[in-house]
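Down below are the structures I want you to see.
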Structure P
Amino acid sequence: MNSRRKFLKQIGMASGAIFIADSILADPYKPLLINPLNKSYIRVKGSVTQNSKPVKELVVSDGVSVTATTSDGTYELITDSNQEFIFISIPAGYKIPVSKNGTANFYKRITHNTSNEQVIDFNLEKSSDDNEHKFLLFADPQTLDMDDINRFNNETINDVNKFYPDKENLFVVSCGDIMFDHLELFPDYENAIAKTGLPYFQVLGNHDVDGLSRTDEKSHLTFQNFFGPRYFSFNKGEVHYVVLDDIFWYGDYIGYFDQLQLDWLKKDLEYIEKGKTVVVFCHIPPNNFSPERNNYSDKASVTVVNRELLYSILQGYKSYIITGHMHESEFISEQGVQIHVCGAVCGAWWSDNICDDGTPNGYMQYSVKGSELSWMYKSTGKELKYQMKSYLNKNENNKNDLTMNVWGATNDQKVFWHEDGIRKGTLERFLGFDPATIELFSGSDKPKKHSWVDPSKTDHLFKLSDLEINKEITIEYSDFFKNTFTEKIIG
């Protein structure tokens, strides 16, 4: 595991260097202005309307200052030359504006010129009642080349269009590592997501940075040129959503929240009543236990080193932090915050159809009613009822040993077994490798696409030993929301 993490960093830096050399000549990758030693100040004012009617109490920000529109829908703030965007926190009851490329369009660029005053207006459109809504969480699409882009189109995008024909009050969050270092493929990603007709919010991942940069401040310039601010908020129904950047880049990376966005978040949440549900999206999980399961010590690149600062800001809210990065599935709670580590769209980097813990390629579906969230993993190409996979192995006693991978299971959930219709008991939970990952990823030449991929130990495995041959066994699993899933197995 240590060697794999180091390898990914090394190739990230190398390919990033190649990309930056090419990008100097490409207009979409024009560097953004960062001039910390010679600031100039600009008064930005404007209005937010819906069919010429003012939208009041809507939050507006430049990433440092946070204000709200007055009763006539107008706002005003002072910004400086280091800030590139004015963005709004889309309020509940309004549609998410979408650019022609499929990405959420909630921001406008500040024009840095000799003028010390600018007018930036926004216009919104009412939505249907969004108290009930859904979102899909794309962790790690991580496309390296056109083969990966084609799989993303043919598998992931087609899956969304097939299983989610109703686009009303549905949005998508791409939760980082949209690319696998080759940022020149961002337009191909945009072409793909535009086919769904859904608004997509983007999160910065460690493989979405300008790899040649040696400072964090300049590492996200290309990402911002395509997708706008690296942190922002929006609202749907009774839920407040926040996107944060937890990639600190210095030629390598650690998980870290910088002071600028933490200060912004405090101001943003001043407009949200305590007790409300707040959902935070970032790429690196604040915490997870894969390092302990797999015996590697490089926790700074797979956890957020100053996560307690975020936890303290979220105190008093019902909060979730939803992430990717690990290409594994894990659900934990820490200091009153629920943390979701979601399986990857690309699985184990598009090398097969599963992640390195056996979770299938796929994405998360979240359903929201009022302030309550429910969730379920959506395996690409499968129905939602596909929530576990079984493996039978004949043992030395000429009986069967059964292993179940239940990728959505939390720490306290049980898996039951029935023999010929009679419930017999529970399966034993254990730490180990999914059998398919051993077959696919073990060995110096496996898999062919990325030979550095290794199986990862997971604790969402369950086992049952010495099953009688030719008995009908039914496995039963109920998720956190009392949805029950079964699988029949003939030994």
Structure Q
Amino acid sequence: MLYNHQREGVRHLVKNKGVGTLHFDPGTGKTLTTLTYLSALARKKGTVTGLVVAPLAAVGVWPEEVEKWVPEDVAVQVWNLGGTIKQKIEQIRTGLPDPKLSSVWERQGPFDAPALILWVINVDVLSSRTNKAGENLADKLLAAVKKVKFDVMVVDELHQYRRYSNRQRLAARIAKVIPRRIGLTGTPMPKGPEDMYRQMQIIDPELFKMNYMQFLNEFCVMGGFQGREIISYKRVDEFAEILSRRALTVKKEDALDLPAYTDTLIPFKLSPKELKAYKELKNDLITELENEQTFTVDSALTKTLRLRQVSSGYLPGEAGEGISRLGTSKADTIKSLVQTTLETDKRIVIFTNFKQELEDLRMALAKEGTVLTIDGSVPMDERAKIGKRFAAPSDERIILIAQVRTVSTGLNWMTSAHSAIFSSLPLDRADYIQARDRLHRVGQKEHVNYYIMAGKGTIDEVIYSAHLDRASMEDRVNTYLRK
């Protein structure tokens, strides 16, 4: 059974002949809506072949979602393509997935049943342009897609293409040769309307019939350094009307009757050694920035990375070798929170950004329950096992410590927890929102509590305030480092 907003989503895709986006808040069922539409399309056409492009964390979820949501009168086959980028392209080109490289899930339908066939690839397939042999992999992938003649392309987590990049350009080229393009995202505009231009170049390049600079001139008020910064927006109603032709927006609070949530900022003091290192590093950065006027969020990430690490109690060596241990202020505060406020919680999630931070917390919390960890090195099948164990009802106390980027998308089993601690925050607001919504989504029965760790007077507070206010991260960090 579909919720009303999901039925509206199916109608939206039918009305637009399979060209559109579902801007559904995380947890409101955009995958179910998409699979319902594809099942209906299969009944009409007989067989539908789709290309699904998804982040690595979400690739393994698609067979589970298909098994759960595609009606049994439709035969289904889902190939998760493995191997090198070149091997994945070759499997698409030949139409013959290699069982030694790729995994398959399939379900037979009744006699003469309609069929839905999905080829699922990791978004990284779009990232490489030329391999070591000098082959243009982008052209080879495009040729392979043309040969297959896919009926539909589903771009999962569409907001990841909001910036101009080789990945975005190649996705747009591929989309042009596939008649139906469906974009899925719960965080379509982490910054503002400017985020939509590149995304819609993939789904419908005719929606905004202008180049990017013309788009900025139409809908953004420019100012700041050399007039290159977006300081506000204009003609917002017109922008919204144009976007609504292809995008259906659903907010969680309007669509679902979910329990409430509470955010609690947990300030902590850095130890004298940590504070000394922090002040020295900040002064060094200020000196470095004296002759600069501004810097981008990517530059901010580089320049503030070490400040965030010091707040977590350590500092890597200059050449990336060795770790200087500074203190355990943050880890000690989290341990205290787990021992007291969360004493009765059987499931707790802790989000981190840095692998060393994850390891330090694993050691600090070893005696507080069963500690499971997920970072980028954990294979997908192992993540699935962790998920099943975490989701299964039991009296075992399980503390899951995970890097935000590895679990912020595609995982739907964290609703067994109703408490999450952000040991550190990502700079990208989309990653922050997606991580939060791993818990606050369909299936959650309890009031959700988020605890955000912030060293007093540190970059932690700046990042949190920028997310809270939906403010420019560049501006907030720039102001913090220059004051």
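Values in this text are rule-based calculations from the coordinates and carry no lab data. What you see is a predicted model; the values in this text were computed from it and never measured. Cβ atoms are built from the backbone, for glycine too; each structure is taken alone.
Brief remarks follow.
- Of the structures P, Q, the one that 18.4, 58 was derived from, the read-out being Rg and Dmax of the Cα atoms in Å, for residues 245-460 alone: Q
- Origin of the value 7.5, where mean projected area of the Cα convex hull in nm², for residues 221-324 alone was derived from one of P, Q: P
- Parent structure of the calculated result -12000, given that helix-only ellipticity at 222 nm (-39500 (n - 2.57) for each DSSP H run of 4 or more, over all residues; to 500) is the read-out and P, Q the choices: Q
- Structure responsible for -0.29, -0.40, -0.52, -1.01, with log10 I(q)/I(0) by the Debye sum over Cα atoms at q = 0.06, 0.07, 0.08, 0.11 Å⁻¹ calculated and labels P, Q on offer: Q
- Winner on FRET efficiency 1/(1 + (r/R0)^6) of positions 413 and 437 (r between Cβ atoms, R0 = 25 Å, to 0.05) once structures P, Q are ranked, highest first: Q
- Computing relative contact order in percent (Cα under 8 Å, 6 or more apart) across structures P, Q gives 12 for structure P.
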